[in-house]
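Listed after this line are the structures, all set down as structure tokens.
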Structure P
Amino acid sequence: MKLLVDSGATKADWIALDENGDRLFTTQTLGLSPEVIGKKEALERLKARFDIYNNRNEVSSLYFYGAGCGTDRMKNFMKEEVFQEFFPNAEISVKEDTYAAAYATNPTSEKSIVCILGTGSNCSYFDGEELHQKVQSLGYIAMDDCSGNRFGRDLIRGYYFNKMPKELAEKFEKEYDLDPDVIKHNLYKEPNPNAYLATFAKFLIQNKDNSFIKEIITDAMQVFVDNYILQYDNAYDVPVHFVGSIAFYLKAELTEVLTKNNLKIGNVLRRPIDGLIEYHKLN
């Protein structure tokens with residue numbers, strides 16, 4: 001049995017394939033980012049899914065593409081301390097989640113720029129074999145421009161600094177518990193504060209035509225273009241692919257911003273997991 005896994009900070013999508021590449025089962029766990037959870041929590045999240053736990057000894061290959069796996073230390077942690085213990089008979093490959101995005105949006109492995117806009121954000125240049133990054137992510141507090149958690153932060157700040165229009169603020173209050181103690185508890189006392197912030201992005205997407213929110217979206221996308229995409233000298237010569245819920249639901253706005261910057265938008269996928277099947281069949 002072969003397992004393909006695409007894990008963000010919020011959730012992880014799993015697909016099990018037999019030796020012929022046919023799908024055996026699909027499932028989902030909470031996210032397995034080593035930047036925000038430790039070994040004990042990671043193992044508990046794996047054990048919580050019966051289909052994964054029940055087949056752990058049958059897995060011969062595990063291909064894990066995960067947020068937070070951009071450094072050798074984090075890759076080795078997931079491989080040696082988590083997966084080799086949980087899947088004792090498997091050959092294990094751990095790569096950062098940008099590789100899943102690259103393979104899914106571009107299964108024929110052509111040169112491109114590949115971006116993730118989901119709970120977090122990332123951007124790499126794919127030369128057809130390897131990914132190259134100009135910007136090392138420092139996590140959701142310092143980086144993650146144009147991500148779900150950054151949009152959540154922008155909405156909360158806009159509300160609390162009284163910048164959000166009254167009618168929109170009233171709508172915001174009906175959707176979320178905005179008590180300051182509740183917000184601070186989720187940000188500073190609960191695990192995965194980045195995922196908590198990203199829950200507010202649903203409101204942003206639902207109200208994307210509001211002028212206040214439209215400005216937040218456009219400004220964030222331009223910052224992402226300036227800080228990430230234009231780091232690459234050949235950015236104007238290759239397609240720019242995207243994966244993630246933010247990119248998927250704001251595709252029209254993303255296309256507009258990239259076009260204004262003379263960039264070519266490529267494929268935009270909500271989740272890379274299905275594209276990974278095609279890639280692994282071809283390779």
Structure Q
Amino acid sequence: MKTLKIAIQKSGRLNDKSVELLKNCGLNFDNYKSSLISPVSNFPLEILFLRDDDIPEYVQDGIADIGLVGENVIAETKVDVAYLQRLGFGKCNLKIAIPNQSSIQELADLNGKAIATSYPVILEKFLSENNITSDIKMISGSVEISPGLGLSDAIFDIVSTGGTLRSNGLKPFIDVMSSEAILIGRKGEENNPLIQELIQRIQSVLRAKETKYVVLNVSKANLNTVIKLLPGVKSPSVVDLAQEGWVAVHTVIPERDFWGKINELKAAGAEGIVVMPIEKIIL
């Protein structure tokens with residue numbers, strides 16, 4: 001059986017989460033901090049640790065079968081790859097930001113202005129779609145300082161919390177793109193059985209992360225009311241307790257639904273509510 005190769009970021013904001021995801025998929029590997037290639041001992045897979053900018057092209061060219069990389073990096077490198085699975089982490093927005101005292105008020109005001117960025121391809125596409133002609137200045141590194149140095153009138157960069165913008169006297173102006181970590185594959189290879197098995201493992205981990213296992217006690221008189229508040233994957237499990245007239249209800253629900261219904265559950269007579277994490281959910 002052919003060994004798959006997956007490319008992930010060697011260092012940077014996606015590295016820790018990528019390694020954590022693969023470990024949670026039951027994959028055993030070591031020495032990823034000191035090696036460019038790490039074999040997985042219990043699955044036919046090798047992990048390549050690369051610069052994030054190189055990952056999309058490695059996948060497109062078949063050097064790696066699949067890759068885990070930010071959506072913004074895929075767009076910037078203009079590769080032709082298959083999106084296999086959104087991963088729900090590494091979320092950020094790419095925005096145009098301007099100085100707090102800037103005279104720029106609407107999109108058309110960017111005409112003739114200089115914009116500093118590390119993402120010229122994405123920016124150029126956005127400006128072209130909106131019939132804006134600006135002077136795009138490619139800068140590697142901290143683009144936030146360029147307006148203060150008189151190098152540009154605006155910047156285009158990744159914005160997570162906005163703290164870096166504020167500390168440099170900038171404010172968000174236009175949202176251009178939302179991004180998150182994506183599992184990508186080479187076009188035409190999506191149905192490879194090993195890739196599909198790995199995707200199934202990833203999906204089971206992602207589902208588990210968003211859900212909780214809930215156990216609670218309730219009198220049989222209030223059981224139907226509680227069940228209506230706790231829809232599970234299919235339906236809750238109900239087990240008789242030693243105390244006459246009482247049952248334990250077991251279910252799996254999205255955590256966001258549970259916290260919104262906690263007061264309703266208590267009002268319906270639920271007691272001894274226990275919430276536990278789930279390792280994996282396989283449908």
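For which of the structures P, Q does the calculation of distance in nm of label points 7 Å out along Cα→Cβ at positions 83 and 147 return 3.0?
The read-out comes from structure Q.
Which one of P, Q has helix-only ellipticity at 222 nm (-39500 (n - 2.57) for each DSSP H run of 4 or more, over all residues; to 500), as calculated from the coordinates, equal to -11000?
The read-out comes from structure P.
Cα Rg over 2.2 N^0.38 Å computed as 1.02: which structure among P, Q?
For Cα Rg over 2.2 N^0.38 Å, the value 1.02 is produced by structure P.
Work out which structure the value 0.50 belongs to, where FRET efficiency 1/(1 + (r/R0)^6) of positions 3 and 203 (r between Cβ atoms, R0 = 35 Å, to 0.05) was derived from one of P, Q.
This value belongs to structure P.
If distance in nm of label points 7 Å out along Cα→Cβ at positions 139 and 275 is calculated from each of P, Q, which structure is the one that comes out at 4.3?
Matching structure: Q.
Any read-out appearing in this document is the output of simple, stated calculations on the displayed coordinates, not a laboratory observation. Computed from a predicted model, the values in this text were never measured in an experiment. Cβ atoms are built from the backbone, for glycine too; each structure is taken alone.
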